[in-house]
Structure I
Amino acid sequence: MDAVILSAGEGKRLRPLTSTRPKPMLPIAGKPILQWNLEALKIFDRVVLVVGYKSEKIREYFGDEFNGIKIEYIEQKEQRGTAHAVSVVSGRMDGDFLVMNGDLLISSKLVDNQLKNHSQHNPSASLSLLKVSDPSQFGVVELKNDKVMSIEEKPKYPKSNLANAGIYIFSQQIFDAIKLVEKSSRSEYEITDAIDILINKEKNMVHGFECSGLWMDIGRPWDLLDGNEILLNDRDMMELKVSDEAEVEPYSVLKGDVHVGKGTIIRSGAYIEGPCFIGDNCKIGPNCYIRPGTTLGNNVHIGNAVEIKNAIIMSNTNVGHLSYVGDSIIGENCNFGAGTKVANLRFDEGDISVRVKDKFEKSGRKKFGTIFGDGVKTGINVSIMPGISIYPNAWVEAGSVVRNTIFSEEI
């Protein structure tokens, strides 16, 4: 059986991070989301990536083979919905095949369970399901004795609390069903409508089962922080260790599970609490404090008297001395001027809202700092208020208090 990962979407809700990269290439715990997914599909010999937006980033990173898996690419030139995305692999699959959304974070345990369940029932299609508190945000499934009776995309009045997890195994019949799908209210061709056609055809059976194993939908910026924390605390998913090729100077403290990559220098006086991940060729300290839940990419510099807490800082970024970054996602090639401070808590301790597309959404977090696109630079003594986004290549004047989104000319 082959697998297909739908990786063509732009990920507008994750801007400014996706202004310069496709959503599946956003890093969590030291790896792009798509790499975590390919590792979960390790039992497959061939994976087809349906790509579109900034596809060159994916091709350059993974090439034609990854960890023994043959990688093939199919371009979805227009993103016209999930059913359309699946349709572009027609004629490229033999027999049954697995399909998953490229913005999910899953474990190999979940994939193994789905394959086992599908082989036991041999349906026209099988779906992974999960119980959720607000099913109206998902495709909602009505189940009877493991048989899917109905599926509806984001209904106003859900019939159950079982949500479609976005991981499927299809027979070749799905391609005939897709041909009958009409545009939805969102002007897209939905894979759930194709599944509904299979449900209502005689002699077909669509099977559903509840997920067992890691599953997470990365749809909003704060989901990256949640996923980062989950992975850093999961020893089945990742091993945190200090490389033999790293240098840890005397009077540094590494407490708990800390990963330090090759070529990285931890200078005297650094205090690092795990779980945290520090990539290759980083310069840490002296006299800095890195707190749990932090992931640093490759070639990151954390200067003197800097504190980092529960943040993702991508490769080639410099956080200058006397700065604080908490509960934030920082892009590549950014530079923090000395004394830059990120606020991550409101005075009233209420939920922090973040700009998603053209409106503000509550993050559900009492602590959330900032989001930097790639190439952002701040002058000295800049203060950034909670939930603020700054778009790629923007420059923030020294001494500024940033209270609103900063857009760059490129956006």
Structure II
Amino acid sequence: MTKKELNRNNIISKLLGKEINGSQASGLLHLSLRHTQRLKAKVKDKGPQALIHANRDKPSNRAIPQEERGKIVQLLHQHYSDFKPGFAAEKLDEIHGIKRDPKTIRQIMIDEELWKHKQKQRKEYRAWRQRKACYGEMEQFDGSYHHWFEDRGPYCCLLAAIDDATSIPTKAQFASDEGVFPVFQFWLEYLKEHGKPYSIYLDKFSTYKMTRKVAEENPDTKTQFQRAMMELRVEPISANSCQAKGRVERLFNTFQDRLVKELRLAGISTIEKANVFLKETFLPQYSLKYSVEPRGKANLHQPLSRQERGNLQSIFSRQDIRVIRNDFTISFNKQWFQLAKDQPATIRKEDKVIVEEWLDGSIHFRLRSKDLKFELLPARPMKTSKIIPWVIPANKKSAYIPPVDHPWRQKFILNSAEKYDTSKSLEV
């Protein structure tokens, strides 16, 4: 018996012993007088056992049939052992036609020790920020490295952008890394599909923002991404913490749970097939389930102008500066390029040229907004003139070796018996 039932039994016993009357008993039990008399009659007839609910320890009339429960348990162990209860309930309904409340599936997973509730830890206080009003007003963008294909495919990065006003993941794409070229490829396709967002919310990764030391020493220095956004007139905003761009962080948290399992169920293990699956299947279903209605009805994505559309490859390129040499050659990436004689712009020696490395790997030179003509040289060009050194080295002669009969080889100290013969010397 529970404590409540034991307390009722104690009061009903005093009522039966006529220690208290019915009105006093009903007041102590917080029950009506009629119900108190009903409990008194039951206890008098069957004893304290009558205070226990008759359905206790009996199966519910709405309980899942044992055959169906056994099938659910088998499917959970076989396919969805690492799924969360809500996601497992969706897949049981979608694939196997078993429609049960997620709370029911959750209790079954707890009984089978497939799910353990985790209590949320207290986090640091942070002020709430209201969503942006309109679609396209701000896109939160980031990359997430994860074993997206588990042990079936490569370890890669998922680049994703989510609209702040609607929580719609506007684009997601698998890439090898979060470097300049994969990010440029992502936004090149994004602009062609949606247009230019008003602003982009990013973290302070080196692809998007200069390191603190470089930024302090050279405040005008920009990354390749900042330079491209400035040309497109899109405002990049750097977040000071991960929580500030929490919408895209929670998106990755959900993707690391659901997308990994969806790719497993679909048997996908390559980046190319995964990108097709994302665009055609996963993202539309996710948007229908988790998107919200924005406060404003306007779409703040701006269409690309004709000039911007024609210069997209140039804008989303890795750019550097090189100096034209005296023989009108340019060195870049350990290669030498010879500028042609006929050019759309006047070229002078020591002019600074912008070198563009496009996404397709091709090299382009630009001077005063004009594309220069050039050809790749097979080897480094020879110098046209020899430089005369300012020091003339001395001519080194071989050492002189005297002959055998040289006077230097004669003895300088003579014996007492030997005398110098002057006649011989005169004859010589």
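Read-outs: derived from the displayed coordinates by stated rules, not from any lab. Quantities reported herein were computed from a predicted structural model and do not represent experimental measurements. Cβ atoms are built from the backbone, for glycine too; each structure is taken alone.
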Exercise. A value of 1.00 was computed for FRET efficiency 1/(1 + (r/R0)^6) of positions 207 and 359 (r between Cβ atoms, R0 = 30 Å, to 0.05); which of I, II is the source structure?
Worked result: II
Exercise. Which of the displayed structures (I, II) returns the greatest value of distance in nm of label points 7 Å out along Cα→Cβ at positions 47 and 143 on calculation?
Worked result: II
Problem set entry | Source structure (of I, II) for FRET efficiency 1/(1 + (r/R0)^6) of positions 295 and 367 (r between Cβ atoms, R0 = 35 Å, to 0.05), computed value 1.00 | I
Exercise. Which one of I, II has Cα Rg over 2.2 N^0.38 Å, as calculated from the coordinates, equal to 1.03?
Worked result: I
Exercise. Among the shown structures I, II, from which was the value -10500 of helix-only ellipticity at 222 nm (-39500 (n - 2.57) for each DSSP H run of 4 or more, over all residues; to 500) calculated?
Worked result: II
For this session: Have a look at I, II and say which one yields 19.9 for mean count of other Cβ atoms within 10 Å over residues 183-190, as calculated.
Result: II
Seminar exercise, completed: Computing FRET efficiency 1/(1 + (r/R0)^6) of positions 63 and 351 (r between Cβ atoms, R0 = 41 Å, to 0.05) for each of I, II, the value 0.00 comes from structure II
Problem set entry | At a computed 26, 19, 18 (semi-axes √(5λ) of the Cα gyration tensor in Å, for residues 7-222 alone), which of I, II | I
